[in-house]
Structure P
Amino acid sequence: MGKLEVIFKIRLAYPVLLMGATEPPAVVHFADTGNTVRLEAPQYVAAPIQSEGFEQMTLHVERECTDEQGRDTSDSNSERLHIKQDAAKAFWQLFEAIREFPLRNEGTIFMYPVVPSEDIRSNPLVGGCESQWIYEGESLERTKTDKGIPAIEITDGQWAAAVKRLANGQPVPVYTRFALDAIYFAEHDPARGIIMACAAWETALRYYLATVASKRDPVYLLASKLVGIPRLYEFAKAARGGPLFYDWIDEATGLERALESHRQRMEKLGGVRNRLLHEGEMKLSEMAATDHALAVLSAIEWLFAGP
């Protein structure tokens, strides 16, 4: 058995104010994985390029492992040893604690995002990240990831459509906003992405029943006030004429497979949300939250495209 240390040097995406340089490191031990994460206080270290981020934080993930594990720098081995996952978890837990203290003691809420990303590189607090794999004092690998600055793309078509929508007094519906937020959070905070996807679907169902279906039968206005997505969906099915995507699936176009996948995601969405709420945390497979959010967007489009 030998000592493995993986060092992460992180560029914070937000500047740090009034931070000293003598704070002791924060230490988080994960008994289930055997990893110990040591997080040093942010320090000012000039970045070669400003877009790489602001202050630098150094995280150390340390553990005992076999020689075979210690010399294997592959992503699959890192995944098995939970190196990146535990680094990411300790990182957001630290900032969650930092943000919670002034709320509880001073009534102050600092407006920067704290999300439980499973990969530290996808955390919105991280502007860039370098890592170094060291086993028994020997540096075996260095990697660097620069996230860059997200860009807002505006094409002629997008601008014209936005101008027309605002001129007609038709802002983006709230359920669509929720669904778009779900896709954003699916990458940074999958659990929150699931919650937002459910909020988007429930809001869309209520709006459809209250404003579209009720024009044909007032009973749908009463139905829009019911509690629970399953009950709302049953009334929406009756008003729309059938279950999700029933009139869109066309074997000749090859669209059936994608829509069937979306339908399966929608059938599972409520159960995923309930397990999350009842258990507090749950493990989601990679891209699962994004797939659910995309399914909700398709379901909303189908719902309002019908009679």
Structure Q
Amino acid sequence: MRLLKEIRNLLDNYHVKSGIYHYYRGEFGPAVDFFRKALDGEELTSSDRRIARYYLTMTLTESAERREEKSEFDEAILEYVHAVEVSPAYPDIRLRYGALLEKVGRLEEAAEQYRKAIEVNRSFLDAWVALGFTLLRSGLRDQAADAFRSACELKLDRTRAPFEAGLEALARADDEESARRLHQAFLYVPEVFEQRHRTALARLKAEEHDEALVELEAAIELNPLYPDLYNFKGIALAELGRVDEALEAFETSSRLTPKFMVPRLNHAFALLRAGRFKEAETELEAILEDDPTEPAARAKLEELQSGARPEKRRNPTRGGTR
């Protein structure tokens, strides 16, 4: 989840907006405090509650990673505990938490976190592999063998499924789709992708949009069916003033995950940046049909229907990405 700046400014709840402000400044303590105050309030809309939970989870996770880098392992573990309390169904956090527990020798607890990640996502290959090695280190050879068997099946399927889809696309003369699927089958390297992905997010958060775009393009090349990448790419392009390209990226993200609201919201506001007000109004109406509590869509639609027209944003000068 990543929103354009003007959307964040239209959120209803003061505490949510303040938490996001501190999160992007790397001020994790104040960010956590504001998000918790927001979530403790009864007046929070479902949309703002969803956003607050997401950003609180990200804040706690990034704080844990920062503490781990400083070898503050006890503090990092506590941050992960809080993160999984907020988002227990987020398997990636369980995996990172388990890896830290494994690093400090708490193998049984690490295995438990990997199992919980697998309960959420049975196809989580990295969690199966991590569980297998942790069980092996613990001397539980039979259990380790079972985990590695599951990992092997998933790894074979990870190649077989896109390979077969690629051949099907080839048979119907859909060369573009075939290339994407076959690329995923034979050229996808998870470790390289994850590094590119995380570097891109760090650059995007720092508002280093040119650098973020380079990393995002590389990540998309490795995994062209990962929908979040196109949403992030759209944000980088929009902030660089390349709005037409941003619109295309948001559309791709929405097409890959049609039920996900964030790229649709970003697309609507990018249409406003492009001065395409009628199309933006239609998109905002569709968003509110699906989620009537979405505050930014409601506020902007009311503004448009009142006859006001937001100014078309000027493109930044080349090199001026902040």
Structure R
Amino acid sequence: MIIGYNFFNKDFHGIVFDTAIPTSEQDELTLGAGIYDQLFISVDTTINGDNVKPDKWYKKNIMNARFQNDLEAGSLDANGYNITSIQIYRRKHLTEKKWTLVGQFDYDLKFNTYSFIDRTVENKALYEYSIVPVAKEIIGDITVSRPIMAEYDGVYISDLQNNFKMDIDLALGDVTYNKNTSTITPLNSNFPIVVSGNQRYKTGSLSFLSVTDDQISSGGSEIDGMAERIHRDNVTSFLQKSGAKIIRNSNGEVMIVATNNVKSTPKDGFLLDIHSIGFDYTQIGNIESSTLANSGLVGYALKSKYTYDENGEIVWEM
């Protein structure tokens, strides 16, 4: 079809589509007879006509393909392989060079939006994230985000499925700084020989008052004993569950820990349905790619999808 003409021979006024350019069902583009370094397509009509290559991706963009001396363009040059998974990395802006793997999940053609929650961040730290496509063993180009400030209040304990804030009556017990040593007592020496290993880890205990959000919002005026018991069971089951967890504090401390010796202590008098929960913890690693992967703490994304209406505005599909 030639824009502005049709087979009724009535020029522009004879066009039978809703718009002068029928692109609503267009899903294929062919390039030829030229030399190209980049192809950009968007439904955003506010973009001006300046010949400036975009450096960011927005939801109204459809394609931003960069050619690199071959016939493949995009963020992955995989010799025809399809993208199989997506990885998310993180590092501190301007202070870290090494990327830490914090997310990995399968790529699904039925969705075009992935929402990722990172529960391993330090408070008040400025991060940048990168998204990397993967096709089998082939790693694609890194797309880096704008710097993002992590901000939160209080102390939390989390894994990939659970997140509990420990803010009411929080009691932090003694923290022991452990290292492994071996003592040798030679027969011909007045003093022993102490040999230290490489282990450096913390152990400790803490307790907090575990109550429902309704109990907090009501200010303690009414107590639903069953709701409090169900909430308490969820917290203690989480703490008893095997596997690594994350403790993060608004003072910037973040630890990968294992928990044990979980117990609950009811309050006295009319508050028997309100329990304080305590547990011991052992630090088992730092926030590094290998530790997060081995501990099952590399996160996944929530998937959603949007499309466009006839005016090019975003419409979310529920």
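Comparing Rg/Rh (Cα atoms, Kirkwood Rh) across structures P, Q, R, which is largest? Please list the in-between numbers first.
Details: P: 1.06; Q: 0.99; R: 1.13.
Going through P, Q, R one by one, Rg/Rh (Cα atoms, Kirkwood Rh) peaks for structure R.
Work out which structure the value -24500 belongs to, where helix-only ellipticity at 222 nm (-39500 (n - 2.57) for each DSSP H run of 4 or more, over all residues; to 500) was derived from one of P, Q, R.
Numbers: P: -14500; Q: -24500; R: -2500.
For helix-only ellipticity at 222 nm (-39500 (n - 2.57) for each DSSP H run of 4 or more, over all residues; to 500), the value -24500 is produced by structure Q.
Looking at structures P, Q, R, which one was Kirkwood radius over Cα pairs in Å, for residues 94-261 alone calculated from, given that it came out as 17.9? Can you show the working numbers first?
Values: P: 20.8; Q: 17.9; R: 20.4.
Traced to structure Q.
The numbers here are math on the coordinates, done by the rules we state, and not lab data. The shown structure was predicted, so the numbers you read here are calculated from the model rather than taken from an experiment.
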